1. Comparing structures I, II by distance in nm of label points 7 Å out along Cα→Cβ at positions 48 and 136, which one has the largest value?
2. Taking volume of the Cα convex hull per residue in Å³, for residues 128-207 alone from the coordinates of each of I, II, which one would give 95?
3. Given that relative contact order in percent (Cα under 8 Å, 6 or more apart), derived from a single structure, equals 15, which label among I, II identifies that structure?
4. Can you tell which of I, II yields 14.4 when mean count of other Cβ atoms within 10 Å over residues 32-39 is derived from it?
5. Figure out for me which of the structures I, II the number 8, 29, 30, 21, 11, 1 belongs to, where P(r) over Cα pairs in 10 Å bins from 0, in percent was derived from the coordinates.
6. A value of -5000 was computed for helix-only ellipticity at 222 nm (-39500 (n - 2.57) for each DSSP H run of 4 or more, over all residues; to 500); which of I, II is the source structure?
Structure I
Amino acid sequence: MIHDIQRKLLSYARENSLDGKTLRELGEAVGETHPQKVKHHLEQLIAKGHLQRDETGSITVVETDYSNNNPALYNSLISIPIRGAANCGPAQAIVSDEVEGYLRISPRLVSQGHRVFALRAIGSSMNRAAIKGSPINEGDYVLVDQDEQVKDGDYVLSIIDGLANIKRLGIDLQQQQFVLFSESSTQRAPIVIDPEDRDYYINGKVIRVIKAPTEPSQA
């Protein structure tokens, strides 16, 4: 599903270079009067893999066909926005609306049409997690799907008092509470949350870990 403004921006980008165009000029071309909304829809097109931004900041169209009739094009990489960091211990980091960069990944790693973003992991309290077999270590990136349904036992991104935290979710129906568990090589106490607490919400399901790159060994 693609927003009407995004469809118009994509059509415009196919016929015109976006280099040098202001957000206001793009808005006039697609019928959107708010520059920040134009910026949002551009970022969404980049995140969905329809547009790509190179090292110089130039934005171009990615002609990708996701149909089964063209599996080669389906393998084109998509851009996942990096929106700050999340703690794998006490909630201390903040998920940002600002994009600080992008991860280029295969579209097969995420559900098409879902809102997915990446966060840098801080701390070691999830170093024995098993997200598709992978733990979360300091410096790894985690992919968070905001549209994936969350259930008991899933790994989730929680927002506690406005701060981001990654834990395994336990839903205790008898006690009517959420329990956030660490999975660590050191013992960590769980966090117990009242589901009605207005200072707490689940911002998405952690669906995959992208391991932090390691420096090549020196010969």
Structure II
Amino acid sequence: MKIYPTLLDDSLATIQAQLVALKSLKHLSILQIDIIDGEFVDNLTITPIDLVGLDFGDLQLDFHLMVHEPFDYVDEILNQRETLPVRAIIAQVERMSNQLEFIREVTKNKTKVGLSLDIFTPIEVVNDDAWAKLDVIQLMAVEAGFQGQSLKAIIFEKIKKLSALLTKFNAKCEIVIDGGVTLENASQLHQVGVDAVGVGSALWRAKDPQAVINQIRQL
């Protein structure tokens, strides 16, 4: 299973230190940068522009937008593609004004697009016409906005509903679970068809981050 380290902080110095640490680790290709505007939840992070000029090496970036209107951030990110190695833009649906317009704006620039659902947001809020256009569907296993929370068991029932919808709409998007992922529950997530996990606290607090990466990759 793929592992995407998640970077969520309001300090650019902390992000830089985490980036240096990640570049020294093996078997990583994608990082998830969490962007929070202080309106979606009561938390605030760096902005995409803050990252311009950093050396990401061979790593690509998935931007996870937890913001009031994700559409407003698309141009800010994509206008910096020469300096930011963007793979995908993934956004929370809860404050999104129009899912199809968001998807269209991201994909017209040949960038992967994803929708993310908070733990208590039902799968059914995803527009029927969106499924065929998505590259990524991300389910939060905690309440969005803060690292260090424990994975909520209801995520497994939600994954079952997601799998049924993917079959119904013949969608091929990548399934990512973000929040509360540990070595202990990563195996369970893999068994129910999850393709990748976003890992924050379990990686940053580990004595041996490379061992965490290796064990999840081997699932």
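Values in this text are rule-based calculations from the coordinates and carry no lab data. The shown structure was predicted, so the numbers you read here are calculated from the model rather than taken from an experiment. Cβ atoms are built from the backbone, for glycine too; each structure is taken alone.
1. Values: I: 2.7; II: 1.2.
Greatest value across I, II: structure I.
2. Working: I: 104; II: 95.
Working through the options, I get structure II.
3. Details: I: 15; II: 20.
This value belongs to structure I.
4. Values: I: 14.4; II: 20.5.
Computing mean count of other Cβ atoms within 10 Å over residues 32-39 on every structure in I, II gives 14.4 only for I.
5. Working: I: 8, 29, 30, 21, 11, 1; II: 8, 37, 39, 15, 0.
Source structure: I.
6. Details: I: -5000; II: -8500.
Comparing all candidates, it corresponds to I.
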